[in-house]
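K.L.:
Dropping the structures in below, format is structure tokens.
What follows draws every value from the coordinates through simple rules; no lab data is involved. Fair warning: this is a prediction, and the values are worked out from it, not measured in the lab. Cβ atoms are built from the backbone, for glycine too; each structure is taken alone.
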Structure 1
Amino acid sequence: MYVHLGSDLVVRVSDVVVVLDASLLPGSEINRELVEKARGAQRLLGDGVTDTCKSLVITRSAIVTSGISPATLVHRMTARGQAAMTWERETRG
């Protein structure tokens, strides 16, 4: 399963570690440091931490910035996963 993060970015749901609210970034030194290290290692994807950034999606290999709210991203990931499990259950038998 994949989830669309906006700006032509798609990641595997199984690669997502956590979805963070970007508005919490200014208040957290450790999160700012994490973003800076990812930027330095060229592992910061998306449009960057701008005024339109609403989410930071931490994956196994990168940090992806997204203009989509964390709640919407989590809903997309869980709703599609539940739909896929239901479809698999119903088509087995």
Structure 2
Amino acid sequence: MSQTLLSIQDLSAYYPTPAGPVKAVDGATFAVRRGERFGLVGESGCGKSTTALAVLRLLAPAGVIEGGHIYFDGTDLVRLPETEMRQMPWTSQSYP
């Protein structure tokens, strides 16, 4: 069993606009180990919420994950089909 529960690698999430894409998250990389507490801090508008929403694949309809990987317990959530994403066991008891 890997010590890393969540690994974000080079994550990019954009929102398309008529003037071109808004890069809400561009190249985010971090990891969270099992049992570790993690805080994501930064200035207003720096992409904290978009990063969290991208991890859960809950971006607003116009939002797009443009690149990178989101590994949760070894599964790449970016590549995971929607039906399998909904079946993920998200309780803390599943991931000691």
Structure 3
Amino acid sequence: MGAEVIERYDALTRYCGSLGHDVPFGYCRSVQGGLPCRRTADCWNEALPVRRFLEEHYTEEQRAAIFAPSKPKLTSILEIVERAKRRSQVP
């Protein structure tokens, strides 16, 4: 499948409850380190055949990563702080 196939819905927009404004599907499809947002299937299920799209374009392992529970916010914050500390220590 060519790139045009995976990008065929990218221009469609929908309201994102997490961000509070409309976003294109292309953003939702790539926001999680190149993988779709874990809420993509729920947010887009009425607008397009999103579950079939995910099955066609992502492996079972990728789909498991997409739908894995998110880390607790405190864990994410601590990881960000740790990365910032490491960057500031680099000469």
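K.L.:
For which of 1, 2, 3 does relative contact order in percent (Cα under 8 Å, 6 or more apart), calculated from the coordinates, equal 31?
P.N.:
Traced to structure 1.
K.L.:
Out of 1, 2, 3, which structure matches 0.5 when distance in nm of label points 7 Å out along Cα→Cβ at positions 6 and 62 is calculated?
P.N.:
3
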